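The structures come next, written out as structure tokens.
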Structure 1
Amino acid sequence: MIHSSDQLHGVAEFYSEHGYGLVADVLSRSQVDRLSTVIENARKNDANDSSVSNSSGVYALRNLTEVVPEVSELLTGSRLAEIVTAVLGPNAFVVRSTLFDKTDGANWGVFWHQDLSIAVQERHEVDGFTAWTRKAGVPCVQPPADIMRRILAVRLSLDDCDQSNGALRVLPGSHRRDRLNTAQTEAILQQTSEVICEVPAGGAVLMNPLTLHSSLPMQVSGHRRVIHLEFAGFELPSPLQWRFRIPVIAQR
């Protein structure tokens with residue numbers, strides 16, 4: 001548990017150096033239980049356009065702060081807000097939010113990759129912004145690597161997350177590189193020891209989007225639910241604007 005500004009500074013320094021960080025007790029037990037309940041209710045809503053599902057049911061929810069507004073309550077006067085502010089400064093805000101749930105029926109593995117896209121209000125042609133797509137009705141684009149490097153991803157675990165249920169794996173320090181092709185990724189894999197990001201329910205993994213990361217399928221039955229939040233503290237080149245912009249307030 002984080003108790004002091006020195007500990008917050010230590011988390012921020014470790015993240016800056018290694019491109020990831022692990023923090024326990026970001027959410028209380030009561031917060032985990034409440035979020036689990038409201039998220040489960042949202043998953044049962046057939047009219048929800050942000051759901052991603054297969055024959056076994058819903059395994060992801062995009063645009064989570066819209067679908068489950070209670071998630072936004074975590075951004076004010078919370079441990080999460082303190083951590084984000086320590087890393088990005090006092091002007092941080094949420095720019096994207098997603099729920100991922102590995103289950104027996106949606107038990108995927110993901111090979112080593114970087115996260116390269118952001119969500120914006122509207123499509124505008126700006127130098128360096130490429131590969132336009134739409135996800136759940138939201139325009140998404142790949143910006144220059146320097147923009148991705150300034151984003152902080154926080155993965156809040158609603159379940160204990162360990163090697164047996166497909167915990168995130170990272171290659172420390174790989175966030176210092178730009179976009180990587182397959183050959184470059186393979187070279188880094190040969191040179192870098194992976195870290196398995198095991199955290200208890202209520203804990204968080206901090207990750208730079210450019211940090212190479214992967215996960216394996218679960219080896220056990222159950223759920224591995226993660227709230228994936230992305231934060232920024234800067235504006236995009238005009239006329240581009242962030243699609244979501246929910247402020248983080250460290251002190252009530």
Structure 2
Amino acid sequence: MSKQQYNLIKRIIHTAGLLFFGVWTLLPIYWIVVTANKPDLLIYREPSLFPSQVTGDHFTFVLTQTPFLVYIKNSVLVTLVTTLLAMVIGTLAAYAIVRLTFRGRQWLARSVVVTYLVPGSLLFIPMFQVVYSIGLIDNIVGLMVTYLTFTVPFSTWMMIGYFRNVPSELEDAALVDGCSRLQALARIMVPIALPALAVVALFAFTLSWNEFLYALVFIGSDSQKTLTVGLIGLVRGDTFPWGPMMA
């Protein structure tokens with residue numbers, strides 16, 4: 001087999017694999033869109049990728065008969081605030097642990113890792129007691145505080161590993177030029193650590209947006225529910241309204 005033939009076969013295999021995983025990833029999204037635009041009769045009788053009828057009734061129902069926009073607003077607010085605070089607190093904590101000298105610094109760094117490794121299910125009851133005692137049950141602020149207990153340890157741990165690889169000479173030069181610690185952090189460390197901050201933001205955003213258990217237990221009123229809990233509210237007994245849920 002010549003080198004050209006080998007490269008051609010290799011390219012075909014790579015392309016086929018890419019197409020397979022692309023279809024595998026996009027097919028569920030396409031199915032959601034198709035189901036959201038199908039009449040109820042076709043949803044249960046015609047499992048087809050190309051429906052014979054299209055309707056917008058499910059979107060009308062969701063927007064007019066449910067507090068969907070309230071759920072979206074609450075989810076966006078909780079997610080953005082949690083993500084921003086996790087990035088800020090994690091960055092400041094990691095910088096203090098890596099660059100400042102104080103007693104217990106190494107112990108604090110290890111405790112951050114241990115805290116991150118604790119499963120959220122073990123913290124459920126004590127977290128409920130804490131949130132209840134400070135009067136934040138049935139309040140999205142309580143969710144923000146709760147989510148920070150999961151996102152801040154990861155953020156701090158991630159930023160610690162990144163800051164340790166940044167040469168201290170860069171920061172020392174900034175301090176010699178008259179920058180304060182915070183200015184050196186903002187102008188030197190943070191721009192260098194943008195890839196790590198992107199990972200932190202993605203993790204905090206995903207966790208805050210998708211979290212279900214704490215939101216289900218801590219929130220009861222429709223005005224405070226997030227989207228994950230609000231979708232479950234569409235279910236009536238053993239009846240799943242697939243059209244509105246997909247919409």
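What follows is calculated from the coordinates using simple rules that are stated; it is not laboratory data. Note that the coordinates shown come from a computational prediction; the quantities given were computed from them, not determined experimentally. Cβ atoms are built from the backbone, for glycine too; each structure is taken alone.
Data for the structure
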item	result
Value 1.2, calculated as distance in nm of label points 7 Å out along Cα→Cβ at positions 199 and 215, assigned to which of 1, 2	1
Comparison of 1, 2 - label where mean count of other Cβ atoms within 10 Å over residues 87-94 is highest	2
Source structure (of 1, 2) for helix-only ellipticity at 222 nm (-39500 (n - 2.57) for each DSSP H run of 4 or more, over all residues; to 500), computed value -22500	2
Value 0.05, calculated as FRET efficiency 1/(1 + (r/R0)^6) of positions 7 and 119 (r between Cβ atoms, R0 = 30 Å, to 0.05), assigned to which of 1, 2	2
Among 1, 2, structure where FRET efficiency 1/(1 + (r/R0)^6) of positions 127 and 183 (r between Cβ atoms, R0 = 25 Å, to 0.05) as derived comes to 0.40	1
Value 73, 72, 33, calculated as Cα extents along the principal axes in Å, assigned to which of 1, 2	2
Structure responsible for 16.9, with mean count of other Cβ atoms within 10 Å over residues 111-118 calculated and labels 1, 2 on offer	1
Answer label among 1, 2 for the case where distance in nm of label points 7 Å out along Cα→Cβ at positions 103 and 175, calculated from the coordinates, equals 3.2	1
Parent structure of the calculated result 1.19, given that Rg/Rh (Cα atoms, Kirkwood Rh), for residues 15-94 alone is the read-out and 1, 2 the choices	2
